[in-house]
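Each structure below is given as structure tokens.
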Structure I
Amino acid sequence: MSIRQQIRPVLTLAIPLIAAELGWMTMGLVDTMMVGHMQNPAVNIASAALGQVLYNTLGFGIAGILLSLDTFLSQSHGAGRYDEANRWLYHGILLAAILAASFGGLIQLAPFFMRLMPIDPTVMDGAIRFLHALNWGTPTLFLYFALRRYLQAFNHVRPIAFALISANLCNVFFNWLLIYGHQWGAIRIPAYGIAGSGLSTSIARVYLAVFVAIAIWVVEKKHNYGLRSTLRHIESSRLRQLVLLGAPAGGQIFVEISIFATVTFLIGMMGALPLSGHEIALNCASFTFMVPFAISAAAAVRVGQAIGRKAPHEAAAAGWAAIGFGAACMATFSIVLAVFAHPIARAFTPDHAVIAATVPLLFVAAAFQFFDGLQITATGALRGAGNTHAGLIVQIIGYWIIGLPIGSWLGFHLHYGAVGLWLGLCAGLIVAGIALTSVWRHTTRRLETVAIDSHAA
């Protein structure tokens, strides 16, 4: 099957996932906008930035281990082994519970270390309140991660999209209710401020997990994949395989998010104003990133299913179709961020100083969009082929060995401030995008060799 023939099936799977991931990131955007319209917007946005980046760095890094389910579930589905896929889901849920408990404990310890950082105490107090509020939704967040991988591996992606879109309505309502406070006669809802924003996100995550669990029950009732009759005994070997394959994937997410976390804390040392600009720009870059991130999930599923069917040429074509689509989308976003930088910043806050701190960072984000699209979609294709190590190695080199030193030199030595640090991130993303695309090119050659050998046999 050619790359052109793979475009439609990849898009069919990717488009609902794109809607889902954009819905996911919209929660963060709404949170930032809501606190940006409170009093002292720079301080409140800065607090949300610190709380979110710490939670996301640890949370998505640890939950990233569950990405190994993409490989095992999609390959089992491609081979027609539904019983095998069901057992992988069962062990994925067990692993999710273990990981959620570990992460929840880390969040409880985090404030002790956060208070040691040389950052404005007012900003840090708000960040800690926000972080504790987010932690209430941790168990259901990890459960959602595991359950959605089953649905997308079985090509049932519309419920995921609907879940996240409707969860945003839930988040908006509770943000409005809990951040500002309201009173209707004898009924009084106190104003929780920035903590209310975290609580609203936690409530939305509970809704997500419940919705996806119900969706799986409906899908099972309709298609009878045998999920209800799956043997529920614990196989330590399966848990071990999930961790061994998933740890590099989680490590890659941790490396990528932690570089942004490090930059966030470095900018936090510069004051609340540059940190608030960084938070808005980071929200925008993260929002656009969700499009290729969703495409990468589709790439992992399509490549994994093809390998499960022993169709390596089809797997190669699916991966290239996803990479091309992701790069094209991000090139478009690059133009949007560059042309509409000022209106985008004004949508978050009316504060002119915060807008001025945001706009230059949006220009830098526009410069790295294309390469960000390349690296994440190539990573998804590689994950479908069972390679979770390449992304981790490339991103360690790109971000920590190349990007951070360049950014620190520009930001502190040449006094470019937050813009200098972002230029370092840009350099790291360029390296990662080119390198991972090259790794996938090498992988496709190996897959095509396998196809030729199988036909010759």
Structure II
Amino acid sequence: MTHDCAFLADLPLGDDQVSFDEGRREAHAADWGAQQRGGARTPDAVVWPESTDDVAAVLAAATDRDVPVTPYAAGTGLEANAVPARGGISLDLTRMDDVRDYRPEDFQIDVGPGIIGSAVDEYVADDGLFFPPLPSSGDISTVGGMIATDASGMKTVRYGEVRDWVLRLEVVLADGTVIETGSRAPKTSSGYNLTDLFVGSEGTLGVVTEATLELAGRPEQVRGGRAIFETLDDATAAVSDAVRTGVDVATIELVDGLSARMANRYLGTDLPDAPMVFFEFHAEHGVEEEIDLCRTLFEAHDVARFEVAAADDGMDRLWKARRELAYAVASYDPDLEPIHPGDVTVPISAYPEIVRETKRIADEHDLLAPCFGHAGDGNLHYTVLVDRDDPEHVELGEAVYERVVERALDLGGTATGEHGIGAGKRKYVEREHGAGAVEAMRAVKRALDPTETLNPGKIFPEGE
């Protein structure tokens, strides 16, 4: 169905803020995950709001005319979260990329949704501050996108998710109403926690136009390194043991042997062809004691080598392989392509089991399935490499992918630790949350967006 968006010409928007150009529209019909997921529709128009008033005007007019609106920004989502399922307007928020206010004495910054995550860190760096929950894609993804999916990254094991660092939001509802949620106070028990409701809602309940983020002081001591293990079971058991023992680690990441081989081929590095755990410690004092405790625990799991980097540049070299893994996997074999990037998360005690099961299921079907991820919070990133020209091979890969998700749910985990539901994981929502909880979610959606203007076709099971 094509939607008539000619009404946009009557809104108080500049000529450069609205486009019906086919190339512009097609560029907004995909993100990193949409091409693999399918089901996306080219929007009928693209709008670049430059203020909260612009967003409110577009939403009010679109809702009056039953035209869908899908918020969009950097396009780095992996579940087709920000691409239109039913056409309409793609609302590109990248021009709202300013810092509105900065209060270093309160460890707070107010920003627009289009600001790139790493730009926040750069802005506050001279005051010794940073935004701790930045995901691995923080230098190419926007704060609005991170809020939409409740993103998290390598430091989650110590610092938590994005939602833990959002104090206040300005949000435009589907009918154009502008509301504020939360407070600049460090805590509040006043009323419903609407801030948490909008964080992770993937643009289905409202459009975030400003966020107050909490910041943290950069630690005095930062040390990092890697541990190399004989077996993957040893590596995952060591991570689980370290976290459950309470080792004060800021980052602890898993890279399996297959992933290491892929990184070597892509980067020309010489990582050992073995399972590895990358780690980083943050402390004001006593960092060596934490490193020693971690080493002792890892030795109980037959660690082959435990290496600590001597300086920041050494840490950067160590971490480059982990940061570049997504690209390394994609370029590993010209005849194979990765299907959807998985991000299941399980209780930390079950982490060895989900990694073991993922490798077992893939091996059972003779498929390559690299495993890596934010091991410290039970988050496993995996994918399956398939021949896209062979429908049976693709079908087999999809089955393996789904079996891993189902196993994670069996273990008390979640289908998505940080990528969101989007269009790709709707089939798991009711299994994970139960029919009653899903109906409660639908009730919230109906209350805030009764016309289904905002990002329809996302989160809820297909056909509903």
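Listed values, structure above:
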{"quantity": "helix-only ellipticity at 222 nm (-39500 (n - 2.57) for each DSSP H run of 4 or more, over all residues; to 500) derived as -29000 - corresponding label from I, II", "calculated": "I"}
{"quantity": "Among I, II, which structure scores highest (criterion: distance in nm of label points 7 Å out along Cα→Cβ at positions 102 and 438)", "calculated": "II"}
{"quantity": "Value 3.7, calculated as distance in nm of label points 7 Å out along Cα→Cβ at positions 214 and 430, assigned to which of I, II", "calculated": "II"}
{"quantity": "Parent structure of the calculated result 0.05, given that FRET efficiency 1/(1 + (r/R0)^6) of positions 246 and 350 (r between Cβ atoms, R0 = 25 Å, to 0.05) is the read-out and I, II the choices", "calculated": "I"}
{"quantity": "Read-out distance in nm of label points 7 Å out along Cα→Cβ at positions 46 and 166, computed value 4.1, structure in I, II", "calculated": "I"}
{"quantity": "Given 16 for relative contact order in percent (Cα under 8 Å, 6 or more apart), calculated: source structure among I, II", "calculated": "II"}
{"quantity": "For 16.4, 56 (Rg and Dmax of the Cα atoms in Å, for residues 230-397 alone, calculated) the corresponding structure among I, II", "calculated": "II"}
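Bear in mind these aren't lab numbers, they're just calculated from the coordinates by the rules spelled out. Everything numeric in this text was worked out from a predicted model, so none of it was measured. Cβ atoms are built from the backbone, for glycine too; each structure is taken alone.
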